[in-house]
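Asker: Next up: the structures, one after another.
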Structure P
Amino acid sequence: MKRLLYVLLPLIFWLGVWQIGSVLVSLTAGTRGGELLLPGPAVVLEVLVRLIGTAAFWRSVFATLGRVLVGLLAGVVLGSVLAGLTCAFSWFDVLVSPFIRVVRAAPVASFILLVLLWVGRDRVPAVISALMVLPVVWGNLARGIRETDPRLLELARAYRFSSWKVLVLIYLPSLRPYFLSGLTTSIGLAWKSGVAAEVLCLPKRAIGSRIYNTKLYLEVPELFAWTAVTVALSLALEYFLRRGVGRFGKGAVP
């Protein structure tokens, strides 16, 4: 019951603030002007229910989910491989680290426009999601590898463990919290950057394309509805991922 109150009270409070703001805007700008500037929760909910009942809505949602998950998986795999190589070979670290820092520091919009020149627009969101995930996974795993207990590694050498046994029995358990923490952080980055890429490159079926069209035609209630869908999907993905990896990681994720 207490947990339910913790969830409902903030929701009710901010919906109330939203409704009051919408009423004040409507009194200032008129009813039609209020809907264009700040539509109320009831109007947005009505639009959202109408959208959910259409096949185009679900096609856009599943297409975006597919692109983001492909990008997330690619970023995780590439970041894991690069982390292992940079810790194994100092010269590889010298070569790769500047690229990782550039990806981490450069604006997402710049990468979106550059990638749009090189690949088809339907593939841009997945590529951008992978690029945003890569530095997080690489940084977490590289740190975890460097902070692996040296006494365990010395023990493995004393008992002449094979490379495979060292990986499975020492490195994987040590890296588990770093990997899971990076993974749960990456899902939000992958989702936001993927939708942002869709807004700029406009794939045929995408949440980002629908958001762009609402802005183009001044369909502000629908813009709010799609924004709510984007936030809800991001939170749902993060929740299920945290539960899944938390169970796998035996509570390693905070």
Structure Q
Amino acid sequence: MKSILFVLTIFSFLKGLSQDAQMSLFFNVNVNELTPKSSADLDSLMNLGILSDIKLVGFADMRGSDSMNLLLSRSRVLAIENILNSNSFDVAESSFCGEKYPLNSDNQSNYAFWRRVDLSYTLEKAKPNSLSQIDINDIISGQLEAIPLQLEFYNMSAEFMPYSTSELEKFLEFMQKNESVNAFIRGHVCCSGGDIADYYSNLRAEAVYNYLITNGISDDRLSFKGFGNSSPLVWPEVTEEDQQRNRRVDVIFSME
């Protein structure tokens, strides 16, 4: 039974930017509060990306009358709908079936599988904005855009800001662990354009390139280029903080 429960509650890993899937969320006896495991599963699902086309179907076990079980299954659906709505997810369709359509035979040892809400959905995967969020399958498919690394520089310089050190180390670790991944390193500047912008943006990209080379990453896997101020992360640059965020490097990953 435990293996069945695991299959029902776990959702598969993503292999593209969207996926249609279903998960079952379970309840204790005679209540509309999720079990701790199912509550954690739902939280994890909502954190994965944008959920759309959400459909809910509620169920109850055979304890109590048909009418009471119908009301209980309805309250469970409403409980899940409230959680989703409070996290800015809209439910497209919902229904409740009481004790009809059990997952297993009608004996009490299987009642835990009856007390549930089935949730079907389409998941639009959130675009990664850090190294930790990258899915290698997206690199394989070529669907990743430039990843904005937390690598920033002093103004008019290719010297890293102190807080960029840990990101450099993470970038190196990522390249070491994923030996079939290539990186195109792109440098950027804030403010005005022209030759000086091209110069410093290229210098910044080269600084990251040299760091990886020095730490054992093959130059066959790396390339770099400066883009001046043509691709700002923040625009318009109203504050000094806006300008600082544009003194940066990002990366486009590809496979060998």
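Readers should treat all values here as calculations from the given coordinates under stated rules, not as data from a laboratory. Owing to the predicted nature of the structure, the values given are computational and were not obtained by experimental measurement. Cβ atoms are built from the backbone, for glycine too; each structure is taken alone.
Asker: One of P, Q was used to compute distance in nm of label points 7 Å out along Cα→Cβ at positions 94 and 150, and the answer was 3.8. Which one was it?
Answerer: The read-out was computed on structure Q.
Asker: Just checking, which of P, Q has the largest value of mean count of other Cβ atoms within 10 Å over residues 158-165?
Answerer: Between P, Q, the highest calculated value is found for Q.
Asker: Further question: Upon calculation of distance in nm of label points 7 Å out along Cα→Cβ at positions 22 and 230 from the atomic coordinates, which of the structures P, Q produces 5.0?
Answerer: Q
Asker: On to the next question. Which structure, out of P, Q, was P(r) over Cα pairs in 10 Å bins from 0, in percent calculated from, if the result is 7, 24, 21, 16, 15, 11, 5, 1?
Answerer: Details: P: 7, 23, 26, 23, 13, 6, 2, 0; Q: 7, 24, 21, 16, 15, 11, 5, 1.
It traces back to Q.
Asker: Here's a follow-up. Given a value of 2, 9, 14, 17, 15, 13, 10, 7, 5, 4, 2, 1, 1, 0 for P(r) over Cα pairs in 5 Å bins from 0, in percent, for residues 46-189 alone, calculated from one of P, Q, which structure does it belong to?
Answerer: P
Asker: To continue, here is another question. Work out the source of 0.70 here, i.e. which of P, Q gives that when FRET efficiency 1/(1 + (r/R0)^6) of positions 62 and 182 (r between Cβ atoms, R0 = 30 Å, to 0.05) is computed.
Answerer: For FRET efficiency 1/(1 + (r/R0)^6) of positions 62 and 182 (r between Cβ atoms, R0 = 30 Å, to 0.05), the value 0.70 is produced by structure P.
Asker: Out of P, Q, which structure matches -29000 when helix-only ellipticity at 222 nm (-39500 (n - 2.57) for each DSSP H run of 4 or more, over all residues; to 500) is calculated?
Answerer: P
Asker: Here is a further query. A value of 24 was derived for relative contact order in percent (Cα under 8 Å, 6 or more apart); which structure in P, Q was it taken from?
Answerer: P
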